Structure 1
Amino acid sequence: MCIILFSWQKNRHFPLVVAANRDEFYQRPTSELSYWENSDIIAGRDLQAGGTWLGITPSGRFAAVTNFRQVADMHNSYPLSRGKLCQNFLEGSMSPECYLEELADIAMETGGFNLLVSDSKTLGYGCNRFGTEEGEPYYDFKPHLPAGIYGLSNHRLDTPWPKIRQSKQLMTEFIASLAESEQESLLNEEHRPHLINEEHLLPVITHSKEAADHELPDTGIGLDKERFLSPSFINSSMDYGTRASTILIRNDSGQQTIMEQTWHPGGQTGVRTLVCL
């Protein structure tokens, strides 16, 4: 997963709205969004390392993870998969605060990560790559994110990379337009499903124009790769690109809609899966 945009408690009728892309090698074995066997998890699944990059449960638990782009991690192996961090939270019953606190014991046993966890009441964030580039990285977390619109890619939360700035602006505009629509229609519960759906949110994360060189971060991978990875949607005919887009909408009644659109090389559409709870 390389970009996650989310609106948390910015709209009283839709407290959680998420739009996310997973970027990965096309050959990495993956299963599409589904109910997991013998589990409450609804998510896609990484069949190579296990776990998931984004998932939910019927009770309203939500978790998502991105890797933290760091050259050192590309040459190291770790005993714990990042995807297991999501899976363990979704299958458990801990509050986000307790889970993130306990994670401190094992946080450095996996590669660099950004983790979001929510139980519908609170939403927390953890990262094991706090610190300076020169210093030893450490784990820290924020157990209660305040209401807001956030962007997360392969650096710490709300790091203003070009893709984050652009997608965050689109999400902000969408949430603002949603509020205007509510006022104009004197929104009632019957009208709510028509105001927001997965099609409305895909444009937030499907722009594929590369950023200008002067806007690119320097994460140590070289200019060509920085350019290649700079769009929110990596439309590539090579061996790596955007594999899946996921939209999650939760309303104030606890109803959830999650949609996954898979992608093939060159941005060709794959399978679309929709689950409503």
Structure 2
Amino acid sequence: MLYWILKHLVVGPPVRLVFRPRVEGLHHIPAEGPAILASNHLSFSDSIFLPLVVSRRITFPAKAEYFTGPGVKGWLTKQFFSLTGQIPIDRAGGSASMAALAKGLEVLREGELFGIYPEGTRSPDGRLYRGKTGMARLALEADVPIIPCAMIDTDKAQPTGQRIPNIVRVGVRIGPPLAYPEHAGQTDRHEVLRQITDDVMRELQRLSGQEYVDEYAATVKERLASRARSGLEQAKEGLHHAREGIDNARDRLTPRQKGSDRDLP
């Protein structure tokens, strides 16, 4: 109920009025029946604009941190994501992520739409990164099609870390469904999962026009964070040496020079 109230009464009308999202290929989404909507991930607002232009309800996995934040803000965030039917997912992978995908399987078996970001995280630089195979595993387990949905310019509307969005007209470009009935149930064949995932990523690249990088976005983010930490440590070390140099220079001053130094403005 809250999902429809937010979409049609609270959030939807002003967002449509201000951002006037363009949509292409909406006819590729079935009027009924289960499907996976696979989207590139440029901005937090992707999870707002895609459901806004699709008439049917979409359930998305949301990072687990949205459900565990402290204080009043954390509680409100948890309530928002819970009441709108979002599923917490541990992006560290392993059994926790599999449990979240199992919940996604429940959504599909109920005949609903399940949205997923195969890159696993937002793009750090606007490029399209290698997809993770959980999406393909879910599609084969449920025997449902994957519908590629490319978000256009959402990173310009709301760059990472920016709370108040810029007024930029965004777009959603939806491609034909990709179905693999010949591989239904073959969730243990890694080469099949990889092939399907790569097929979807190629279609997302075609629809979005993004440059493709055959590397996981999370790996790139960790490398950038490591470089930032290293640069900070080097800056701290340089500052420490500079202070030592100043202290040594002061120690070499004569008493008269030290007195003159104190008189300086």
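Rule-based calculations on the coordinates, nothing more; no lab input. What you see is a predicted model; the values in this text were computed from it and never measured. Cβ atoms are built from the backbone, for glycine too; each structure is taken alone.
Any idea which of 1, 2 comes out highest on distance in nm of label points 7 Å out along Cα→Cβ at positions 28 and 228?
2
Work out FRET efficiency 1/(1 + (r/R0)^6) of positions 36 and 172 (r between Cβ atoms, R0 = 30 Å, to 0.05) for each of structures 1, 2, then name the structure with the largest result. Display every interim value, and only then the final one.
Values: 1: 0.35; 2: 1.00.
With respect to FRET efficiency 1/(1 + (r/R0)^6) of positions 36 and 172 (r between Cβ atoms, R0 = 30 Å, to 0.05), the highest-scoring structure among 1, 2 is 2.
Suppose distance in nm of label points 7 Å out along Cα→Cβ at positions 4 and 236 works out to 5.4; of 1, 2, which structure was it derived from? Show your work: numbers first, answer last.
Numbers: 1: 2.2; 2: 5.4.
The read-out comes from structure 2.
Can you tell which of 1, 2 yields 126 when volume of the Cα convex hull per residue in Å³ is derived from it? Could you put the intermediate results ahead of the total?
Working: 1: 126; 2: 195.
It traces back to 1.
Of the structures labelled 1, 2, one was used to calculate helix-only ellipticity at 222 nm (-39500 (n - 2.57) for each DSSP H run of 4 or more, over all residues; to 500), giving -14500. Name it. Show your work: numbers first, answer last.
Numbers: 1: -6000; 2: -14500.
The read-out comes from structure 2.
Suppose distance in nm of label points 7 Å out along Cα→Cβ at positions 76 and 156 works out to 3.1; of 1, 2, which structure was it derived from? Display every interim value, and only then the final one.
Values: 1: 1.8; 2: 3.1.
Derived from the structure labelled 2.
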